[in-house]
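Computed from the coordinates by the stated procedures, all read-outs in this text should not be read as laboratory data. In this text the structure is predicted, and so the values were computed from the model without any measurement. Cβ atoms are built from the backbone, for glycine too; each structure is taken alone.
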Structure P
Amino acid sequence: MKKLLLIPFAIIATILYARFFPDSIKSISDERFQYFIADLKKDKVEFFLRDKNGEYFNKFLLLNKVLRARNKELTFATNAGMFMTNYLPLGLYIENKKIITPINKKAGNTNFYLKPNGILYITKENSAQIVTTEKYKPSSKIKYATQSGPMLLIDGKINKQFKKASLNLNIRSGVGIMKNGEILFAISKIPVSFFDFAEYFKRSNCANALFLDGGISEFYYPDQGMTDNINNFGPIIAVVK
């Protein structure tokens, strides 16, 4: 009799757990997306634009070559948002506490200007946040920052500009801050809508997430066989060891 009672109890327990702790049983694994998680408690995340001679890195392999000369190495990298034809970031970009380009609050027609857009920043205490551009507050504690757009998630809600049935499909890359403080980077393997991309970050336990760029986006992720980028990039986000 006791064995028979265990089955329905297990089912009830699973239902209750799913009801009250839905995020705990959902996986970030999705065959449509490649992802990388940076744990700021042990991973060193840095932003790179130009070398000491003022030359743009552009390529992951070139950045890795420079880092190796300093006895460091890339474990992960991706493009850090949108940039202009001269490779300068289109919006706010801070590297090692130095403002390279100022915050951009202009109006425009590209994805960057789709409201609200936002800013990913990392403090010198090694904590990360994503906020809308309007809520961003400059601080001497900010070591790295990059502005892009649009925001995918704002306080756990999908950007109201996105439509579930949208036919605007593209390769997309983005970044989200998970509720445990870890940074989730993701890139779609196939063209997806903004809504589906935002939904992925929401399902992956992120409260806020930011679109980085579209079809040119790439990962440097040696563990997954990704070791070079075809396109030239402006700013680069990297995990360095």
Structure Q
Amino acid sequence: MPPLLQATNIFKRFGGVAALDGVDLELADNEILGLIGPNGSGKTTLVNCISGVLKIDAGRVRLRDRTITRISRTRRAKAGLARTFQSPRLFVELSVRENVEAGLNASRHRGDRKLRVDSVLQRLELTQLSRQVVSSLAYGYQRRVEIARALVGEPQILLLDEPAAGLNDAETAALRELLLDIRGEDCAIIVIDHDMNLIMNVSDRVKVLDEGRVIFIGAPGDAFKQQSVVEAYLGVE
């Protein structure tokens, strides 16, 4: 069986700068892949190319045996790709429930909409807050709402861009358990984050980018044994 997700030889330039320079990525069923690297290494650009936010200059993206390189963001979402962003992109004037319901508009879910929303709200401990306007929530809960909106469509793959940013230790610990729980329900995850404790404790593998190129792919515990990874993060004196 082919990988669940396969991005092959991805190139993306902004002007004269190569943000991605021939990057490959594979994601297996039920895998959590940590995507890490210093600022500006191309992590978010890669996720944007996979999800259809950006058009790639060259390369191919496949979801199982279907090429999705040129299809729209909406069609990718309906095919099973869901994502969150570095800063939550929520309808802040709407309620928690209304925000989560919005995730059904471009999804592959075909069951009872109310039951699905109720289930996701309960799972992310948002039921008691469901009628609150999102702008009134603490930042950690806004993060949960965005993840709930992504999950409500029953995606095959969840792309998370810095989900732990701005969270305290308790919220990050709860996020870690949530990611492991999601993975256990037939949803693979790609997670970008600078919280190495989170990445090392949830990832089956990590991929390290630097200046638009892959410099490591393998077990989380081996990443920082590589001189190239240490140099990318810490620099060379």
Structure R
Amino acid sequence: MQITIAGYGFVGKAHAQILKEYYDINIADPILLETTVSDYVDETEAVICCVSTPQADDGSCDMTNVYNVIETTPWATPILIKSTISLEGWDYIKNNYPDHNITFSPEFLVAATAYDDFRTTKHLYLGGDGTALWTDVFSNVFSDVTYEELTVPELIMIKYGRNTFLATKVAYFNQLHDVCAVKNINFDKVAVGIGQDNRIGTSHTQITAQRGFGGHCFPKDTSAMLSTSKLYTATMSILESAVVYNNKIRK
């Protein structure tokens, strides 16, 4: 099977490195490799979209790169979107590309450990038109993965929900650190003690030199989630407060 991977960032690279052991892989990245999906259109049997979806000027999720991949892929060629997409972006896709075979599967890879994260995948979420095809594709790669099929909007909210909750957790522990500092209390011991409660855990409780949350995903995903909530006139005041606080302390 010939699969074209669109986007060769850490997500696309991890998929390419592992899937090439089982399939013929083409890489389409106009910036890094000067190649596009159109270059492989005659031989491509499926496309995995791993392009970037950066933060737009208005704070929303800029899905221009995803739209470009869809537009350059023949309508009958299945597309698996691994890029982070928004609810409004999915509405746009369904309204403007109704004849395309499009599946969404959120990724939860960490940039620094993307290959190992993908190699040790235990749970894959899928939703959309071609879930059966992509389950077959990944079944050849992973022998002990649990597949769960949900609606695309549900999957979008799972992706954003995880990242925005963890970002909020980071902000909370930074505030707790400052309270401890005022009273000369050892925050590290406090954080360990709190994290020993299995309902909370120790992840994202550490205070970095940069303070707050940063990195590839948290800033843009918190911004996009707030933008989406405002678009649909919903309230996410807790997340909004966490972002305001983070912007104040982030170095």
* Structure fact -> Highest-scoring structure on relative contact order in percent (Cα under 8 Å, 6 or more apart) (candidates P, Q, R) is P
* Asked: Once FRET efficiency 1/(1 + (r/R0)^6) of positions 71 and 143 (r between Cβ atoms, R0 = 25 Å, to 0.05) is calculated for every structure in P, Q, R, which label goes with the largest value?
  -> P
* Structure fact -> If helix-only ellipticity at 222 nm (-39500 (n - 2.57) for each DSSP H run of 4 or more, over all residues; to 500) is calculated for P, Q, R, the one returning -9500 is structure Q
* So Kirkwood radius over Cα pairs in Å, computed for just one structure, reads 18.8; which one of P, Q, R is that? -> P
